[in-house]
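Listed after this line are the structures, all set down as structure tokens.
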Structure P
């Protein structure tokens, strides 16, 4: 039985956050949330926040941090998040983290733990350039570290697997550079608050999952 149920997963692209979040979500009934899903739902449902976000998206601008934080907090206030959530890939910057904390206070919620997934750059690049995705359900696999049971076919829904054109070595290096500049400072931010726990994300899902279960229990 896990005791820390309001979680943020932090780590570089390819560190395994999404894979472990999916496993923990299914195992413990936590809601796995990404900001991309929130944006799409808010815009699709034409909520007030969604209308504001649509303006920035359609004009090619970046959605302001305060609006992003408000949208995430609004999602966490929904009933299905009452028993716990995993935020995967948010916050991304120090300003977002500050705004998010304020937004959480408004809805009477708090983060229990931030789990940092550590992995070396060489391994991250290998993972990022070998990723394949299901066209139907969006599940992630990796040709090297987590291949599907049947080549080209999703284990979960039987959909076709493909590799995104932007999963090149050059793009992977750019993503890691952005992470190091913008998101890595959050490690110190959450460590100061006493909320950070670190796990080895280089071991693969079968070894990393028990480590995460240990720190959230």
Structure Q
């Protein structure tokens, strides 16, 4: 029995020596598993949001049609002011015209319509859920993407990325190029462009990186 136990311990130790990064890979895999959106959406439903938004979030799913309706509700609300006209743009933004455009009244109208329709909440979660269906931590995704492109250390994590961001914002004098050049890159030349690319990728695109 003692010989058998020692034999098992030997092979476990050998496996660890041959694969020192295995435990780190498991941790990374766990971090990239995602926590889902249900609990977050349940918390949103408890807030003061429009009846339309509550109905949309009832099943914890936001369809493209529901997101489009939310935007339409917001446009209709702004246009009903008679002082400001909103037009929905294809990039997800809005164009505003009218006599209230350069006055404090502009903010009053747009803020009130955001509150009345909760369109910003519906569209924000629609875009977030489409880009990141499993609700994986965004810091972990960014770190994973940078590692896969070999511009940071292989052990670079979401916590490291968060620390880099905090360090950047603490600096009194910040680089003109912004945070894209302020991370702990092992490849400072490629790093900033890779970071820009990672910022536009969906969660699935990042997870699919070889």
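Where a number appears in this text, it was derived from the coordinates with a stated rule and is not lab data. All values derive from a computational prediction rather than experimental measurement. Cβ atoms are built from the backbone, for glycine too; each structure is taken alone.
Just a few scattered comments:
- helix-only ellipticity at 222 nm (-39500 (n - 2.57) for each DSSP H run of 4 or more, over all residues; to 500) derived as -18000 - corresponding label from P, Q: Q
- Label whose coordinates, when P(r) over Cα pairs in 5 Å bins from 0, in percent is calculated, return 1, 7, 13, 18, 20, 19, 14, 7, 2, 0 (choices P, Q): P
- Structure responsible for 30, with relative contact order in percent (Cα under 8 Å, 6 or more apart) calculated and labels P, Q on offer: P
- With respect to Kirkwood radius over Cα pairs in Å, for residues 101-172 alone, the largest value across structures P, Q is given by Q.
- Source structure of the calculated read-out (mean count of other Cβ atoms within 10 Å over residues 141-148, 16.8) within P, Q: P.
- Label whose coordinates, when distance in nm of label points 7 Å out along Cα→Cβ at positions 61 and 197 is calculated, return 3.5 (choices P, Q): Q
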